[in-house]
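Participant: Some structures to go through are shown next.
Derivation of every value follows stated rules applied to the coordinates shown; laboratory data play no part. This structure is a prediction, so every number in the text was calculated from the model and none was measured. Cβ atoms are built from the backbone, for glycine too; each structure is taken alone.
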Structure P
Amino acid sequence: MAREDMTDALAAVESALLRRLRSSARRPFLLGLCGAQGSGKSTLAAALAEHLNQAGIGCATLSLDDLYKTHAARQRTAEERHPLFATRGVPGTHDVDLAFALIDALEGGHDSRLPRFDKARDDRRPEQQWETAPADTQVLIFEGWFVGARPESDVALDTPINPLERDEDGQGEWRRHANQALKGDYQRLFARIDMLVLLAAPGFDVVQGWRTQQEQQLRAQGGGGMDDAQIARFIQHYERLTRHILAEMPHRADLVIELDPSRAVRAILDRT
């Protein structure tokens, strides 16, 4: 397909979603949006939600990031399982039950509180700062860097794939526990997704550049942000699963939006 911009990506997702909504009685309709760090998934989710709400289709958004366990809970996991679990992001650092509770509430015709996470504080925001999805919400957009992901094989976990795994997880305890977590409640949660969209990076090698751009923008806005060395280490936490997603998810996602290194859309594969 000829090169397209993100406007075309938004149109493709919205068109596919509206077709699926007409044939599905399930409410809320759960749209899963997966994409590597810096791929633009949050921007796309916000634009889609705005379009739908303007069209009279009640829509709310939930980020996988908003489901992080509290700082204290992650520290306990780091002490009990492996020190690398102190860093949020990988399977095992989220409160999956929280997601089930809010989806169940909406499916039961009730308002639902939407958790929100404060990355600056590295902790969950107080509940009084959470937003509310009304009982008549028709679409819930669920976005995150490994939304809809499947676990790796045990054999694939044997060999470290980067210096972080080699030097800080030499025995593979951290990556095996994260993979085991992904096999469990995360799969039950992802099974609730009615339509899965993948923003497919051209490869993991572009992710550091994308994330660096994000952090540079944060620093320019006075919001802190990591330096380049911190970013290089940070993204190694997500390298294994990101590579796995880019290898296996394009073959099964309902809608695949292939991006080039500049994040422009170069192809769209629609299976809806």
Structure Q
Amino acid sequence: MTNNPLFPSVAIVGLGLIGGSIALGVRERWPESRVFGVDTESVLAHALGAGGIEKGFHSIGALPDTSLIVLAAPVRQNIELLREITRPAIVTDVSGTKREIVNAGRALAPGITFIGGHPLGGGERGGFAFARPDLFAGRSWIFTPDGDAAADAVARLSQFVTGLGAKASTMSAENHDHLMAYVSHLPQLVASALMETVGEAAGHDGLRMAGRGLVDTTRLASSPADVWRDICLTNPDAIGDALDCLVARLTQLRGDLRRGEAIEAIFSAAAKWRAELMKDNH
């Protein structure tokens, strides 16, 4: 791939961990691309000082003509922001759920092409302070095009994220939300609920006695609540099914504490699937 920019100008709306990392990645990979940011005064000042953006704006309406707009706020805010775009551009987002925003994208004016997107490259903490240009290296980046009409835009976006180090793929919004409920949303909710349960029971002094097992298992428990509130509100059916499956497994374990048969079966299956997971996650 050459260094010629795929998009001469890129606007990032929301310069948190994901949006900030996209901005830094574009500046590093395609120095000739103009990179604009939309956020609050303090965040824009930070991004400008770090060289992540060329110029900052306080609203989408204030942006100059831009070839690519990336919506990088929580999903419900992204849906509202999507409606503020009135000029022709390719638009994508980084939301953790896709059905609602893809549906909203169907109402956009002609000339605005929306392709839902989801980079699987987050972190335990949000904010521009934790952004880095290599955040997406080796990570999956899923696009959820709505039909075949925007094949050219999908191809360009796939090249774009490949340039940022990610591995591009496509699937339907429905399949995305079902899959993410299990591989992303459920682990987050479990980690947070587990840390809250243990913390309330053990207290400050008790947590001092915890080993690496608790530390590793609850790595996600520092994630921002606003992002995950939006994810739950826009994917409640699939997340509910995933939670029901987990509750059923925990109920098996709870009823088997004096026999050990379910423990043996679940631990054996878990070890097999853990080995499968780690094949691509070293």
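Participant: Among the shown structures P, Q, from which was the value 27, 8, 8 of semi-axes √(5λ) of the Cα gyration tensor in Å, for residues 65-112 alone calculated?
Facilitator: Details: P: 27, 8, 8; Q: 17, 12, 8.
Computing semi-axes √(5λ) of the Cα gyration tensor in Å, for residues 65-112 alone on every structure in P, Q gives 27, 8, 8 only for P.
Participant: In terms of FRET efficiency 1/(1 + (r/R0)^6) of positions 41 and 209 (r between Cβ atoms, R0 = 30 Å, to 0.05), which of structures P, Q is highest?
Facilitator: Max of FRET efficiency 1/(1 + (r/R0)^6) of positions 41 and 209 (r between Cβ atoms, R0 = 30 Å, to 0.05): P.
Participant: Taking mean count of other Cβ atoms within 10 Å over residues 97-104 from the coordinates of each of P, Q, which one would give 16.4?
Facilitator: Working: P: 16.4; Q: 21.2.
Label of the originating structure: P.
Participant: Still on this structure: When relative contact order in percent (Cα under 8 Å, 6 or more apart) is compared over structures P, Q, which one is greatest?
Facilitator: Details: P: 29; Q: 16.
Largest calculated value belongs to P.
Participant: Also: When helix-only ellipticity at 222 nm (-39500 (n - 2.57) for each DSSP H run of 4 or more, over all residues; to 500) is calculated, the result is -15000; to which of the structures P, Q does this value belong?
Facilitator: This figure was derived from Q.
Participant: A value of 27.2 was computed for mean count of other Cβ atoms within 10 Å over residues 17-24; which of P, Q is the source structure?
Facilitator: Label of the source structure: Q.
Participant: Can you tell which of P, Q yields 0.65 when FRET efficiency 1/(1 + (r/R0)^6) of positions 169 and 241 (r between Cβ atoms, R0 = 25 Å, to 0.05) is derived from it? Could you put the intermediate results ahead of the total?
Facilitator: Numbers: P: 1.00; Q: 0.65.
The structure behind it is Q.
Participant: Comparing structures P, Q by Kirkwood radius over Cα pairs in Å, which one has the largest value?
Facilitator: Q
Participant: Let me ask something else about it. With distance in nm of label points 7 Å out along Cα→Cβ at positions 81 and 217 coming out at 3.6, pick the structure among P, Q it was computed from.
Facilitator: It was calculated from structure Q.
Participant: Here's a follow-up. When distance in nm of label points 7 Å out along Cα→Cβ at positions 193 and 233 is calculated for each of the structures P, Q, which structure yields the highest value?
Facilitator: P
Participant: While we're on this one: For which of P, Q does distance in nm of label points 7 Å out along Cα→Cβ at positions 105 and 137, calculated from the coordinates, equal 0.8? Mind showing how you got there, number by number?
Facilitator: Working: P: 0.8; Q: 2.9.
Derived from P, not from the others.
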